Structure 1
Amino acid sequence: MEEFHLEDEPLLNARRRGEEAGALPIGPAGGAALRFLATMLNARTVVEVGSGCGVSGIWLLRGMAKDAVLTSVDVDHENQRLAKLAYREAGLGSSRTRMIVGRALEVLPRLTDGAYDMVFCDADRREYPEYLTAALRLLRPGGVVALDNALWHRRGSDQARRDPETQAVREVHQMIREDERLVPLLLPVGDGLLCAVKRD
């Protein structure tokens, strides 16, 4: 599945730099799923939490409308610098991105309610439940939230694991399954991509 989606030079360079920086960007199949979702939504406004040093942003922007804007939130200045480099190499102009350095739980409350087609989260797993709550406020009806590492290296199904990250991943699964406003889907790409559509 990962080998079905070939990455070009800008994506490969961004992935290499991201891995060297310890950012662990989303894999090719997960990236392709993001592009697919963004295309299906004809997304014009997307928020990503965690830049992946530009890997996820390139995939998203290649699926978004041509004049769309990606808002990228990352706590790490270096990750954002590498993301900007990746976007330049991919031929994506600076007008296509809004880069915000800061903690997601401090930045997301400042964004406009109901103004986004898609929210993608790939940052601190311990904050996933809070990211989901913020995403539901930010999304328009029919918008999609997607969370990477939803399988969390198979730890979530091991009930003996009680560390904060594993418990937060379990909690966000339960939140999405039980929220009647959402239509959920867990995609078995990479380390799992948990998605949900916000109903009208």
Structure 2
Amino acid sequence: MSEESPTSPLSWVVLIVRLPTQPSRHRVAVWRELRKVGALSLGQGVWAVPEVPVFADGVQRAVQLTERAGGEAVVLRAAGREPADAARFQAMFTAAREEDWAEFLADCGKYETELDKEICHAKFTLAELEEEEQSLERLRRWHRDLKARDVFGAPGSGAGDRQLAECARRFEDYSERVFAHLHAFGSDGEGAQP
């Protein structure tokens, strides 16, 4: 896969996958891999991604999974016949990324609600702090993945950046509360009353 210059038309990689109907786990594995990398489903067994390096490994893994399962994969390069076709395809891809950003923002909201609940119940333990830190790291990894595959800059990207920063700020506040509580009530804070 090659990067296109800003003035040249963007090429797309189209992957056509045919797999045996049974066992279904092979179809699921390929589907998961392509969804994970952000491929756009164009119909049963047909997927597309922009021809940029960030998608190359995921397409290759999907091809390998298909071949290991006894299926066939055909990888094609495509472009729109008219500029309007290319623009519509880009809009479809960006709309899919916007859905990803909406899901990410919803999970950030859940994370903040969880922190609020822990603060409200004064659950200031090291175990809870570690759990919340792991959840924040999961959000950070997800954000990095979304940024990498959002090659056209979906509108939700900026909100995702801001929301992740707010989650990190809220986690720092919770961390300070946990350490203040532990300092006031003993080394592990387990079982201590607020």
Structure 3
Amino acid sequence: MKHKINKEELVFNDFLKIYKAEVTHDSFNSENSITSTRLALDRGNAIAVLLYEKDTDSFLFIKQYRYPSSRHGHSWMIEIPAGAIDEKETAHEAAIREVKEEIGYQVSELEFIVEYFPSPGMLSEQISIFYGEVTTKQKTSKGGGSISEKEDIQLIKIPKSEIKEKLQNNYFHNSISIISLQWYLLNS
């Protein structure tokens, strides 16, 4: 199967970028190729980190306001620490930085879980998810998020014993938390 981007232009350039392209690709249902116009929302790639705090037998989450999900009645999202990968930064480096920024923990050893496209029909973003274990002694600063990004983040600890029930009762409303916790339950 072949594809070609015939023409691509940046049509919106802010924190998010939107590209418009004319693409041609082979068809599953015909001998003829298909040419169409498509849009891609680009915000760069991101990381997320599932952290288990061994001495409290809890997973560490964050709670913060999310405008896009508030449009669907979920204003305050419970998530695992996550964020954008900065220029010239590896996914692992971004994960360490975001954990420190958002919840104040110093972590260095992380296990790679998966890299995936959360919404490949619209987003070019790839998310890399990591797993790490910490203790309360590794909390070295307040956290709370980046002041320059006007983040306002609360640390939430959820006991490991409650995770399966919370997943079954649709407590989590974001793919990174659901995927990482399902990974943990399948591999623990």
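Read-outs throughout are calculated quantities, based only on the coordinates presented, and are distinct from any laboratory measurement. Note that the structure is predicted; figures quoted are calculated from it, not measured.
Match the computed value -21500 of helix-only ellipticity at 222 nm (-39500 (n - 2.57) for each DSSP H run of 4 or more, over all residues; to 500) to one of the structures 1, 2, 3, and report its label.
2
From 1, 2, 3, which structure was volume of the Cα convex hull per residue in Å³ = 148 calculated on? Of the structures listed, the value fits 2.
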